[in-house]
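Structures incoming, each one as structure tokens.
Nothing in this text is a laboratory measurement; each read-out follows from the coordinates by a stated rule. None of the values given here were measured: they were computed from a predicted structure. Cβ atoms are built from the backbone, for glycine too; each structure is taken alone.
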Structure 1
Amino acid sequence: MAGKGVPVGLITLGCAKNTVDSEYMLAELESAGFTPIEDLSQARAIVVNTCAFIEPAKEESIETILEAARFKTRGSCRVLVVVGCLASRYRAKLESELPEVDVFLGLGEEQRGLGVALAARLGLAPPGERGVQAPRRAALTAAEGWAYLKISEGCDNHCSYCAIPLIRGNLQSRPEAEIVAEARYLESLGVKELNLIAQDVAAYGADRGGDRGLVGLMEKLLKETQIPWLRLLYIHPAHLGRELLELMAAEPRILPYLDLPVQHASDRMLERMGRKVTASQILDRIGLARALLKRPVLRTTVLVGFPGEGKKDFAELLRFIEEVRFDRLGGFLYSREENTPSAGMRDRVPRPEKERRLAEVLDIQRGISAELNAARVGSTMPVLIERRVEAAERPEPHLAWLGRSPAHAPEVDGSVFVAEKPGEKLAPGRMARVRITVSGDYDLYGEAETV
């Protein structure tokens, strides 16, 4: 094989979509004979999968690239490759400003050409065609019982603050058969929770026509896999419809978890953001979800400090958060992104004020989250065990395991710390029934009753 066991390190930054892209790259590298390793000091080549969504993400990407470049002098690295969103959006500029980088690959190029580029730079024979038995992707979290499944690329929403269509293009839905085949492959690895992701999963199929979009895809996944937990992440509120909610209500394998990034609750701000939905419409959809689903878990994100956000607009957002009482909420400061419609808007909110507003939002949400978590004490819920907790990390010595319930999405929500019942054996990737005994602001604590 071309790689001949050459060690390669891969650093992943950014969102869950980037994580999946990295897993595809790892599969390509392994099929070409390279050996992925975690110790970057021993890697002959390092690949940095970057993010460019907002300014802090770009800064983190640049810092990570420069840190990786240091292994060329203090480690074994001979080739540094930069891929992902930053490489796609700023390739020409980066090539002149980062001579430390040997290869830049844009989105799509990295999955087809990474092995070829590494082989060429390392003086190895080019890799052949991937064999039909090669893994579709290196599912890094499969041992913990869960995985992401990306169902589309790009976005057609074109919100005025968002650079995603500039980076990843318009909506490109994957074929149903391809998605189902990957889901079945992940199931064969022991995955019990499949988290469907996209920039807007509810828009799935809108670019393809002739099918029933996300509802049709979910019906196929229900029929052709036995994965017990199917979770939908990133649903634009404007696209949440009754048909999907009715399917969720009828199918217990589709978790009653709704990730609805509202961004704001002032109609004036929503219009300036290009969200194509009003606050009252969002409330109507949330009301419908709560009417059709049994105790749905609601997650959202909000964007504060958007140009022109006045005190009245911000007050409307706070009232909305207090009225809806989301189970989970993430908040972000507005970041000016060049070539987006909002980049030229006036009436900018000073950064100290943006930070103050975000702190107020998160403080309110902390109280809501604590109250909702407290209401779960005494209940019993299924928990997917992810890993054993190191002794130094345990909140209490007996809470030796970490997992998530249907109410907790991976990486963005809290967790459930679990004490093992005598005679019961917990392990990563196993399901357990857990009685909740204590709650925190974001995490829950309990005792395993059955496995």
Structure 2
Amino acid sequence: YVLDEPTIGLHHRDNRILLDVLERLEAKGNTLVVVEHDEETIRRAHHVIDLGPGAGRLGGHVVAAGTAEDLRHAPDSITGRFLAQPLRHPLQPRRDVNRSTPSLRLNGASLHNLRSVDARVPLGRLSVITGVSGSGKSTLARDVLYASLASGGSVGCKSVAGREGVARVLEVDQAPIGKTPRSCPATYVGFWDAARRLFADTAEARMRGWSASRFSFNTQGGRCDACQGQGIKKIEMSFLPDVRVLCEACRGQRFNAETLAVRLRGRSAGEVLAMNVDEAVEFFGAHPAIHHALRLLQDVGLGYLTLGQQSPTLSGGEAQRIKLVTELAKVRSDLASPARRRGEKAVSASSTLYVLDEPTVGLHMADVEKLLRVLHRLVDAGNTVVVIEHNLDVIAEADWLIDLGPEGGDQGGRIVFQGVPESAAGGDTHTSRALTEFLRERSPA
């Protein structure tokens, strides 16, 4: 049997049920090959093959193989490093939530299986909505909270109080960031405009009278006419799926020969787009606006992506993290301010509420840590982040936890706990039992 990330979307309780089923399959003489990032699955596996050491061009090698214990002692295994030294929680002091903390209050949410739920979402905090599969998490966060704020009304509930504290609401989902091959991380995040101006400012471009528009692959003039700046050509195969091949005129570099003759520190526009983020961070080190955006892409674990990678080839998780980078690039606050760390004056008139649905899907443990730090940066900038999640590393980082249940479907739709994670520990819900054990092992010594 071959299974590709079977734990996606599963609560810790359901995860253990799945692993028990897989072990029963194995006990009957079957062989199971599982592609997974889930820590418990890795620890319970009889044999682990760890690929790396990095992603993209930096991956493709077996860096360790054996039991989980063997990986712990493999020097090149990032997985082994996290098995040996798991994250300690919280990563930073938890932001206080008390009665006077400005909050959104959902009253009488009754959509789908929700049972007249009253929920509180503190503003300027990281809130996590959790619960077993089918308990109503997405309904509460997306179909009620997000829909109500986006529409200005009350969707699926009686009322939403405190909405004046939110200037903007955004769902950061895993939908593609662009549908055409011309769309790429450099254009979506926005730093390609600054890069084009740098090319236009070179002596060669000024001598020819070219402006920054010459170095856009979305307009005629500088782009390759054969592929219209896409770098690839589509061949229609009638009764078969269309085939995409590298453009024979520009060899995938998107621009015509005259444009590619202009060099910025020895690199053409096509060669710069072919750089991965890690390479580009050094190349643009002297240009703060571009460098800042590239460092953010590194911070969310996307250093392996090329600047010109076509958007349709990005995974949902990659697209979601690029959207987070676009939002972070707008932040111009003093993130190191002690007041922000304590949550004082964290909510401003221009604050945004972000809703993310299971952002850890498909992420390695190292990338989960990077994601958590990015979410904290958004909150430290005065925004509110609401995350639907099963991952215990994310749940343990919450300033405020909403646990739905007690089961799924008709047996769910109720809030069985809301408060700070430490208060949930010791409770009798599925999340509380898992969190109690987790915080006991992962709290700072």
Structure 3
Amino acid sequence: MRKSMNRIAFHTLGCKVNQYETEAMRQQFEAAGYVVVPFKQTADIYMINSCTVTERADQECRRLIRRALRQNSDALVYLTGCYAQLRSEEIAKISSIRGVIGNAERAKIVDYIRSETIQAGNSPSRPIIAVSDINRQKSYEPYRLDRFSGQTRAFLKIQDGCDLSCSFCAITQARGPNRSRPMADLIQEAERLSKNGYKEIILTGVRIESYGKDIKKVYTLSNVLQNLSQLKDLERIRLSSVSPLALTDELINLIAGQPKICNHIHLSLQSGDDKILREMRRPYQRQDVVDRIRRVAEAIPSVGIGSDMMVGFPGETAKNFDQSYGLIERLPIVYLHVFPYSPRPNTAAADMPNQIPEETKAKQSRILRELGKQKKEQFYKQFLGRTLSVIVENRYDKSGRLTGLSDNYIRVSFPGSENRMNQLIYVRLTKFQQEGMVGEEVF
């Protein structure tokens, strides 16, 4: 490898799965002798891990390509991830991009890039496209992590792909079928991470509740949690997003009874209206959501429940929206991630009639976000005067205080010294602020 081509920069768009995979690529390149530099610096190679959940994400990918080339017009710029997987020919038309790498090709990405950099002086007439049919992937692609750069909490990817066919979503096309990671492999990675000082691990994947459904030996998400809970150096396990149907009695009781599992659940709910849920092809109804959330709240009184909510799905009326608003208002959901529907190519919803105007989506987004803000404040204030455990992050907040998250996902800041970072600290909450709770350490 020529010395002039050994500086590589990464940028990640999108979900926790992408963040995990970028970290895996970063460690592969470091092991191969490359020097990783921040994306804002001059690099020989720029790797953009893309997202395609919305049109805005696609636009941001294209903007980052142009930004990289402004920083170094001679750089080799590559795009990988879900946008690359689905729109490779479109991306290849972007001026000066070197290559497009699919999701299935990343396991061997170092070998691919190394062969490309050797030939860097002989620029191909058009970008190289290395994108295979992801639907042919039948097993989990191997990744190995020992650390998570710049973070006190580490992501642990336990599966990839999704077997649902939601009408609005292109991720199934980009990620392929459900593929579970071998249990022994994920436990070994969790053990390495915990021994390297990571006190909290966040389980991530495209649809983590589907873990084990594709392998002969019957494992479930609950089995993953039970096995991880046995690791002595690991203090917390947090779930990433799950479907309401994942909240079985078995899982609820496990979270309630195992102190290492965080009292925090984030739901990929999307809507609270039965008609819209059917049109979305979501595998549950409004009453399923009501029943399961109530069971969670009864079993785990301090639980922090959040939800993704989509507004402006084709055909959504004011009455449909009011159903969603009313559901969130009455249930113990304490924060929201609200996003407007964005038509995705080759999805059923993109061709549906009665597409909603952007101004309507924007108004409904503001209304739901305001409700989420109010519910978050109500939830946070319940804990005034109480003591919560907080894993302190490796940073200060804008007021110069230490900051971290409680197990039920309350942002907490408090005065303290640097030696408290990456430690589990008990903090008594004394004040509410919009960005989180303020407290004082309990010795």
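Ranked by distance in nm of label points 7 Å out along Cα→Cβ at positions 115 and 355, which of 1, 2, 3 sits at the highest value?
Answer by largest value of distance in nm of label points 7 Å out along Cα→Cβ at positions 115 and 355: 1.
Once FRET efficiency 1/(1 + (r/R0)^6) of positions 251 and 315 (r between Cβ atoms, R0 = 30 Å, to 0.05) is calculated for all of 1, 2, 3, which comes out largest?
2
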